[in-house]
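Have a look at these structures, which come just after this line.
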Structure I
Amino acid sequence: MSRITDYGFLFQTTFGTSKTNLVNNIQLSQMNSSSVQKQLKAAGIDTNSKKYKAALSEMMKNGNGAMFTNVQAIKNLMSQYDKNGDWIDPNTGLTGLAVTDENRNSYKLIISIPESSREEMFELAKKEFLNENGTLNGDTTKRESVYNNLYRKMDKDDRLSAGWTMEQYEHQYRQAFAEAAKAADPTWKAGKPIPAGALDGITRESVESGKKSVDIKI
């Protein structure tokens, strides 16, 4: 999942701002100065920690030397990382789910994912396909819970690839349902009622065995 960056930790001086209002603010260009480092340590911030270094990297990447931050904003940003400096997804509390410039082109790999997760996705996709007559309803779908359950079963470094792999399975399941609906009624299209019993003969195993683009090994 793409990471949403909160720029609340950065702000700039505006016309007419009194210098006295900036007494507790820290200019980004001075973050590594001895005086600022002393101020941060006095506030209980471990400037040698991976959490701090990750937060500092984020600030430097998204700000510029003329911008300011403060101790509390730095602490707030540090809370978004674990002790290893990995970003914590706020929806799941898990790490390993940030899409970055470094991994953007490398995480889209087919990897082995648990059969239980594939079964959960198949059953949900089938239920929602029938309920919504072949359309995707972003307001009611429970897809996110299936993906989150999958992420919790995977190692940190495999979570993004696992999610991408699940997307491929999900697409195959829905494609099989659409083909079955059209076989039962050649005039069928998404949004039109699905012929009764059209999906009864479809199993997850039959879909996966007929698709070679996804590795189904466990």
Structure II
Amino acid sequence: MIGAFLSSFASTLSADKILELELPKPKFSGTPVPIKGILHLEKTTIGERVLPTVPDDVELVSDGKEVTSSDDWPIIGELEFLTDGDKDADEGYYVELGPDLQWMQIDLEASKEIFVIALWHYHSQARAYHDVVVQVSDDAEFGSGVKTIFNSDHDNSAGLGKGKDKAYIETHEGKVIEAKGTKGQYVRFYSNGNSTDTMNHYIEAQVFGR
């Protein structure tokens, strides 16, 4: 009886793995702009993060997938930058959308169990993006079956509901969000300007699922 339990326990452990996440090189440049007026700001720690454990068959499912946006004509860059695998913060690696509330959306081509999402907005400067909301749905229009897995909009200024997650300062480590097996074909990322200017920037989003 005990032997069977230990065997089952060992099998469970072997079925999980620590997520592997390749990071870009750190790149802070220019004169830092003070971040003011964000009361719910998460403390920044670099090099201390512990990556989550995921099932062994979880893999990157967003690489090269189609991207759409609320802004069809980005000011800088191309929409496909979001899933091209490049996470550097140099010119030519990020897309800049217009001011105020904007979103970018990835089509995973089929409904997936999503366990982790890693997101990089713009990490060549220490800045925080407003009203960061990440949602998952099987409806491309996000009119039904919408599941919110991250929401730092503490006052509902984006109109998507009040969130309990903290705003955070961008670094080369990106933001790792645990989705805990949430199912959906489409992943949508909202932002509403940042602590430096009113524009919205995205370098890369990686969705890990099965």
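Values quoted throughout were computed directly from the atomic coordinates according to the rules given, and no laboratory measurement underlies them. These numbers were taken from a predicted model, which means no experiment stands behind them. Cβ atoms are built from the backbone, for glycine too; each structure is taken alone.
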Output 0.90 (FRET efficiency 1/(1 + (r/R0)^6) of positions 85 and 189 (r between Cβ atoms, R0 = 25 Å, to 0.05), calculated) maps, among I, II, to structure II
helix-only ellipticity at 222 nm (-39500 (n - 2.57) for each DSSP H run of 4 or more, over all residues; to 500) computed as -2000: which structure among I, II? II
For which of I, II does distance in nm of label points 7 Å out along Cα→Cβ at positions 37 and 157, calculated from the coordinates, equal 0.6? II
Source structure (of I, II) for distance in nm of label points 7 Å out along Cα→Cβ at positions 109 and 197, computed value 3.5: II
Ranked by relative contact order in percent (Cα under 8 Å, 6 or more apart), the structure on top of I, II with the greatest value is II
Any idea which of I, II comes out highest on mean count of other Cβ atoms within 10 Å over residues 53-60? I
If Rg and Dmax of the Cα atoms in Å comes out at 24.4, 75 when worked out from the coordinates, which of I, II was used? I
